[in-house]
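Engineer: Several structures are given next for inspection.
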Structure I
Amino acid sequence: MSKDREAGKTERGRMAVLELTVNNHPGVMSHICGLFSRRAYNLEKILCLPDEAGRQSRMWLQVDEQEKLEQVVKQLQKLEDVRKVSAYPGGDALFSGIKRLLAL
């Protein structure tokens, strides 16, 4: 793996991880993915886990840090089922850790 890839860069640019807290019911993932799709914005990696009660889920989305990322975050915050959005520039530690676990 190249040093750029390890540092959270791709051929297109730097990567960011968005962490979302969302209501957990059918269609939420589709609404969020659709928002990205309509803007021709690729989701590189997705992880979604429900909380213990099953009422909410946390989603982690790895995306390319483009100029329009800030606007996409604002639009995510407007979705009814999205409770919280946090952005972590350059973050790939979560997905790298999962990849290592799967390799065991």
Structure II
Amino acid sequence: MTDQDAKALEGLPSSDQQTEIEAAVFRRLLAHLDERKDVQNIDLMNLANFCRNCLSKWYVAAAEDRGESVEMEAARERVYGMPYSEWKEKHQLEATAEQMEKFNARKK
């Protein structure tokens, strides 16, 4: 290892610390999304190409990659902070024509 390589590694967290930091970032992202229920999934999809449902799917996939089983509804409840059906009823608005137009244009 060169001196430059050693310097590049200085200050980097250990693998366990990195995992803890990444977990904290994920929890912060969920808290932020929870604070911004006004931001609809379709808006997230149109702007960033992911939404709360994507996070739920990624949660299930990450569990499966580690030999664990997490049901989609359990993952959604973790991401949404409540049962998905309750979140939809309380917070999800019908997509506007403009939102759907942007969403469908992305797919082409």
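Laboratory data are not the source of any read-out in this text; all were calculated from the coordinates shown. Just so you know, these numbers come straight off a predicted model, no measurement behind them. Cβ atoms are built from the backbone, for glycine too; each structure is taken alone.
Engineer: Can you tell which of I, II yields -10000 when helix-only ellipticity at 222 nm (-39500 (n - 2.57) for each DSSP H run of 4 or more, over all residues; to 500) is derived from it?
Structural biologist: I
Engineer: I would also like to ask the following. Comparing relative contact order in percent (Cα under 8 Å, 6 or more apart) across I, II, which structure shows the greatest value?
Structural biologist: Ranking I, II on relative contact order in percent (Cα under 8 Å, 6 or more apart), first place is I.
Engineer: If you work out Cα Rg over 2.2 N^0.38 Å for I, II, which one comes out largest?
Structural biologist: Sorting by Cα Rg over 2.2 N^0.38 Å in descending order puts II first.
Engineer: Here distance in nm of label points 7 Å out along Cα→Cβ at positions 69 and 93 was calculated and came to 4.0; which of the structures I, II was it taken from?
Structural biologist: II
Engineer: Mean count of other Cβ atoms within 10 Å over residues 37-44 computed as 12.2: which structure among I, II?
Structural biologist: Derived from I, not from the others.
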